[in-house]
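Some structures to go through are shown next.
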Structure 1
Amino acid sequence: MDEPTGTNGRWVTGRLAAGEPQVRLLCFPQAGGAAGAFSVWRPHLPAGLELAPVELPGRGTRSAEPLPDDLGALVGALLEALDEEFKRPYALFGHSFGGLVAYELALRIGRYGIAPPRAVLVSGARAPHARARAEPVHERDDAGLLEWLRGTGGMPASLLRQTGYVRSVLAAVRADLTLGVAHRRAEPVPLTCPLYVYGGSAGPVVPPGELQDWQAYATSAVPVTLYPGDHFYLYADPARLLADIAAVTGAGRAGFSR
């Protein structure tokens, strides 16, 4: 996966900053999701925070590319492609499958001596060592997978009539879920940077109690914050979540280092 850097618009699309950016927020979407999933955040972006949604291969603006079939290779490609993105203060945010990607990328960053993120922000994601508890949804047929997406709020009814779109989304969702289920850690490997965990109080995919499993993935206590809503709580009140993210990453308090 030798790709150009994220600054060329291939790996990062929909970049937006409110005022003078001070912390770059690299965002990784849920299984099957595209960078456009974070477009609803744009009107609510607090001053000092730069939104940098990451577009993974096989979806969104990169739908013509092959879907990733190996998580380690995907993380390696991200490490190389986003190199320029790491040269200013940044944080990693990942929702659901994106949370696993953000965590694994942070581990790889630590091994290569790259400037660490100010924080890793994991949302609605099951901890790697606990992924065996996950239902093997990826093994369902298309009808079953679509039913699961409806039940979790991951497929708006307005899109169901677009059969071509639904077919491509199901393929991406299945591919990402397969990677997530296949990737398990026998025991937690803690990050050296701060870790924060978020979720919906009525999350049907990862119950709130299971978010506590992330406590073993940092060298200090891991704050777990619950918001009203289900698995996709992060789109219900973006202003509140983004304000919390800005606070823990220090956006608005310190400028980019040069």
Structure 2
Amino acid sequence: MSKFGLGAWECRFCGKSQIATENNYHIRYNFFSIGETELGPIGMTLSAIRCLNRECNKASISCELNKSVFSDSRGQHVPTGTPIESWRLRPASFATQQPGFIPEPLRNDYYEACLIRDLSPKASATLSRRCLQGMIRDFCKISKARLIDEIKELRKLVDEDAGPKGVETETVDAIDHVRGVGNIGAHMEKDINNIVEVDPGEAQALIELIEMLFAEWYVAREKRRERLRKIETIALDKATQIADLRSQGQGVALSKEPESK
């Protein structure tokens, strides 16, 4: 189901978790007075929600095609049953916004894989496999002719405690688990640019793997670098303060404890 609702909600534009209320959530059903179609009476449900994060403030919009029934209590047609079709209008996909320090080609492959997951699972999976190979080559510095060989080399390095910093055994296990899902295992043996049959569930498994690796490799590395930069900045500031005090003739006071009386 594509439409939004009241309660806990996460904005796909900025990734902020929040609570949707009547103040920032809207839903309306429009019955189509066109006579009974091959599906029966139908109408469209439109829903919209505004992000409460001031730095974002974007509107997410979706709609559903529904069968209709006439409600005597309401005196009007209302939607019934499971939606016939649904569309995410804005943003166009369920992709999570990724930070700019992740290489742009990887982010673009991920966004496009999410965008076409339902429209073309096999094309989505092809983009995800290319994104996975790009990450292994960029982050892990492993480059071979086939993706399967790159994964095996990564496994070998991690088992020998020589793997890239931040790449854990569990991460490689997850890659192997996804590789064992349905057709994906066989497809890993092929050129990543070949488009092969994949069902929506397999395409989603690859997308979730990409999201996990973005978080565990790139985001974790950036957070580690940021912490180290802060420590370095603090150390430099303290060193400057000490140098200034010493230049003012206060060096002795810094190096000696006060004498007890």
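What follows is calculated from the coordinates using simple rules that are stated; it is not laboratory data. Fair warning: this is a prediction, and the values are worked out from it, not measured in the lab. Cβ atoms are built from the backbone, for glycine too; each structure is taken alone.
Suppose distance in nm of label points 7 Å out along Cα→Cβ at positions 75 and 203 works out to 4.5; of 1, 2, which structure was it derived from? Attributed to the structure labelled 2.
One of 1, 2 was used to compute helix-only ellipticity at 222 nm (-39500 (n - 2.57) for each DSSP H run of 4 or more, over all residues; to 500), and the result was -13000. Which label is that? Clearly, the read-out refers to 2. Here semi-axes √(5λ) of the Cα gyration tensor in Å has been calculated and equals 26, 20, 19, so which of 1, 2 was it run on? It must be structure 1, since only it matches. For the structures shown (1, 2), relative contact order in percent (Cα under 8 Å, 6 or more apart) is largest in 1.
Each of 1, 2 could give mean count of other Cβ atoms within 10 Å over residues 11-18, but the derived value 19.5 comes from 1.
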